[in-house]
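These are the structures, in structure tokens.
What follows is calculated from the coordinates using simple rules that are stated; it is not laboratory data. What you are looking at is a predicted structure, and each value in this text was computed from that prediction instead of being measured. Cβ atoms are built from the backbone, for glycine too; each structure is taken alone.
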Structure P
Amino acid sequence: MTPLRDSLINLLGSDRVLPEIACEQYAYDWWPVAAKWRNQGKSPLRPEIVVRAKEVADIQKLLGWANTHRIAITPWGAGSSVTGAPLPLTGGITLDISGLNNTIAINIQNLIVTVEAGKMGHILESELNQLGYTLNHSPQSLDRSTAGGWLSTRATGQFSSKWGGIEQLVVGFDVVLPNGELVTFEAGPRMAVGPDLRHVFIGAEGTMGVITRVTLQIFPQSKHRILHALAFDNLSDGITVMRETMQRGLRPFLLRFYNPAESRYAMRDTGFTKCVMFLGFEGEPSIAEAEFRVCQSIWQQFTVEELGSAPVERWMQHRFDFSTVENILRRPGGLAETIEIAHYWDGIQDTFDRLMAALSTFGIEVLAHFSHTYPQGTSLYMILLGERANDADAEATLLQIWQTAMRVTLDTGAVLSHHHGVGVVRKDFVREALGSAMIVLDQIKDVLDPNNVLSPGKLGLNPDQTIQSG
């Protein structure tokens with residue numbers, strides 16, 4: 001037993017403090033670099049101790065105590081981040097909130113659901129589906145992520161072009177501040193009572209507080225869906241169709257456009273050589289049909305091959321499958337990574353071209369697709385697949401890839417991340433990305449967490465400040 005473990009058992013009880021062997025499990029999330037660490041038996045971002053909360057009072061006690069004793073706390077939801085977000089930079093305590101996983105209330109009249117922050121996404125979606133409702137929030141990690149994690153990382157889902165990201169879907173939440181105080185944020189359908197303080201915590205990745213309860217919008221399940229696939233001879237025509245679709249006021253629930261390299265995977269056809277677009281409209285039948293017809297009038301201005309609904313239906317059946325990347329990473333020397341950014345329409349093509357040129361120098365396969373579209377621009381998602389001689393070489397290459405990709409992103413004026421967040425891998429680029437706005441983030445952190453106990457070093461905050469780890 002260590003003094004830290006003794007203190008936590010006295011504070012919370014022995015059933016809240018996990019055995020020391022558990023620390024190894026919490027040294028890895030789904031970040032590909034962490035996968036390479038695991039393969040090599042390395043754990044450079046390992047907590048010293050893990051606490052699994054069972055109720056909100058546990059979190060309040062722990063944070064109040066840690067704040068007094070200046071002990072680092074890093075929250076953990078389901079560990080599904082692909083950027084190292086739940087990994088501790090300074091050891092200390094990992095706080096697992098997955099035990100807070102109850103559905104508190106479903107309000108059909110107001111179309112909201114309230115859950116504890118550790119509620120798993122696929123379980124919540126299944127509960128709502130049984131009643132004829134849906135979250136309309138569908139990240140690829142739905143079956144391995146939590147409601148609190150969605151808010152903490154500012155997540156979005158595959159249908160966001162119509163339904164929005166988590167910042168549009170959240171109504172309110174509870175958060176425990178670094179001093180242990182519990183605060184409730186509720187906005188109703190809309191509120192104009194000062195600034196929207198919820199956004200201090202949405203996307204803060206556990207640096208400002210620990211989210212414990214979440215209220216989200218829900219929707220009746222769609223009465224009607226139209227799915228359609230289109231093949232384009234070139235990338236620029238497809239990007240133009242996406243832009244005009246969004247700027248004409250249409251809101252497809254699905255709008256994804258693949259470069260030829262990824263089209264082969266999306267179509268499940270190794271001989272496919274064109275760019276492919278997957279489209280989907282849903283809602284009231286007459287409205288969905290009308291939107292589809294307007295979109296059709298846009299794409300018919302270009303040379304397009306219509307492929308019908310079958311390719312999209314196949315994608316819908318497998319859209320949560322992440323096994324290609326996972327299987328490669330398990331292999332010695334296997335290299336796989338996903339990098340997502342965003343840009344305005346007038347800059348996305350240049351960013352894509354420069355990323356393709358820069359990343360292709362690593363001798364890897366570079367897949368790309370555009371999704372999560374807006375009237376102003378779109379996200380760009382890169383998937384990188386390759387092999388190296390061993391896991392150490394793969395780890396080094398992955399870090400070089402990130403340095404290269406983030407440099408191109410910043411140099412072209414694009415956004416560092418669209419929906420995976422910052423985590424460990426992007427933290428050193430945050431200050432440059434936010435520029436003069438970083439002073440606001442710094443000052444909020446200094447006021448809410450003056451002892452820098454919550455996720456120290458994350459989001460580029462207090463990068464040189466050290467903290468006791470126990």
Structure Q
Amino acid sequence: MDRRKFLKASVLEAAGLAVAPAMLAQEVRAGVIVPGEVYTDGKRANVSADVDKHLKVSGYVKEPSHRIPVVAEADVVVAGGGAAGVAAAVCAARQGASVILVEKANFLGGLWTGGLVLPVLATHGKGKVAAWDKATGGFCSEMCDTLLANGWATNPLNPLAEPEAAKYLLEKTLADAGVRILYNSTVAGVVMSGNRIDCVLVDCNTGRIALRCKVAVDATGDGLLFSFAGDPYEARRYHMSTSYRLAGVSSDASFCMRTPVPQMRYSTYGTREAVDGLDIFAVSQTQREHRLAVWEKIEQKKKEPGFEDIFLMELAPVTGVRVTRVLESLHNVTLEESMEWTEFDDVVGMSGMCDPFTYKGRRIEKKDRPIWQIPYRSLLPRETRNLLVAGRCFGYDQGITWDAREISTCMVTGQAAGTAAAMAAASGCAASEIDVSYLQGRLRAASVRLEF
């Protein structure tokens with residue numbers, strides 16, 4: 001072995017990495033940083049996992065084994081920059097953790113901003129004492145209160161945000177917390193050490209890179225990390241929608257909602273049938289149909305008196321996929337628990353009411369829907385020890401999908417997951433082994449509501 005190869009092998013061994021023969025046969029060019037590289041055969045980073053359940057598969061190809069450079073390390077890596085991911089990243093950083101956030105778009109907010117899911121719903125519900133009680137606090141209230149105070153949102157009960165203002169606020173809050181961010185970067189897999197995630201693999205325009213972490217938070221909305229890690233989950237179907245904003249609306253229009261911007265309104269066009277959000281062909285076709293239908297709908301509306309000057313200002317760049325993968329957590333919250341004032345010893349947040357639904361044959365109106373607790377166990381996978389899950393893919397029953405996937409609940413679960421991730425990274429323990437009472441104390445100190 002020549003000196004160059006010997007030095008390469010020594011560096012890798014010192015880093016505690018398995019040295020594969022194929023790596024030793026490769027020369028190291030001047031200027032190439034070798035010490036952070038990991039070797040993967042793709043077994044635990046298979047992007048085709050379970051694809052045959054959602055797409056017609058005609059065959060398979062095998063991706064060659066290759067080296068992936070580790071370009072950064074952090075206490076916590078958060079996958080997904082939606083409402084849940086930003087809450088997780090900011091709250092982990094505020095607890096003293098070093099944090100990297102990975103986001104596939106070039107802006108923050110996910111479906112809240114990019115999907116134009118502008119109203120922050122499920123913030124209130126029936127209380128044990130108050131007839132209409134606020135369930136959320138903490139990071140969610142911080143964002144909503146700031147938007148309202150600056151005139152960037154309407155309706156204090158369920159704030160309807162101006163999306164560009166929300167993007168700015170999330171960006172500023174993330175920057176102030178010292179979180180590093182990778183935009184235009186898609187989670188592509190994980191590298192496991194036993195039942196722990198050692199690295200999160202990311203595809204970007206420089207190629208595939210690896211981010212080493214102590215703890216990871218899955219806030220992708222689609223459960224990408226826990227799917228790659230091999231944790232059990234349930235794939236669900238729901239109807240899809242595409243939201244849009246109209247300009248030039250000078251008169252009251254019952255077919256759309258007011259926004260903080262004068263003469264601009266907001267509306268949604270959606271499917272009636274459930275769509276498999278993991279079938280990329282179905283999602284793409286639905287998006288095409290929505291885009292054509294919305295444009296034609298507005299063109300037709302222009303022919304009505306009083307609406308001659310309206311025009312389509314923006315069609316949501318992010319498709320409104322409501323649910324795909326949902327984690328089979330240590331405890332999935334059930335509809336019955338949410339309706340019966342169930343108290344959890346490990347409560348880390350609360351949610352409220354979105355829309356009326358049927359429960360035990362009875363229609364539940366908004367005024368009859370209790371606020372409900374979210375247990376820490378619902379954020380924990382059954383197998384991966386250093387992973388937490390936040391947002392619409394945490395563990396909950398099909399019956400409470402409407403409330404569990406809302407922007408407010410995403411921020412609540414994100415704050416809990418990020419705070420817990422920082423604690424686990426600092427102590428070097430599994431996410432399930434942290435002191436939950438201490439976690440609850442930190443959440444209360446951040447104005448998160450835990451009790452009825």
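Key figures
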quantity: Label whose coordinates, when distance in nm of label points 7 Å out along Cα→Cβ at positions 125 and 333 is calculated, return 0.6 (choices P, Q); calculated: Q
quantity: Of the structures P, Q, the one that -8000 was derived from, the read-out being helix-only ellipticity at 222 nm (-39500 (n - 2.57) for each DSSP H run of 4 or more, over all residues; to 500); calculated: Q
quantity: Source structure (of P, Q) for mean projected area of the Cα convex hull in nm², computed value 23.8; calculated: Q
quantity: Highest-scoring label, criterion being mean count of other Cβ atoms within 10 Å over residues 77-84, among P, Q; calculated: Q
quantity: Value 4.7, calculated as distance in nm of label points 7 Å out along Cα→Cβ at positions 61 and 429, assigned to which of P, Q; calculated: Q
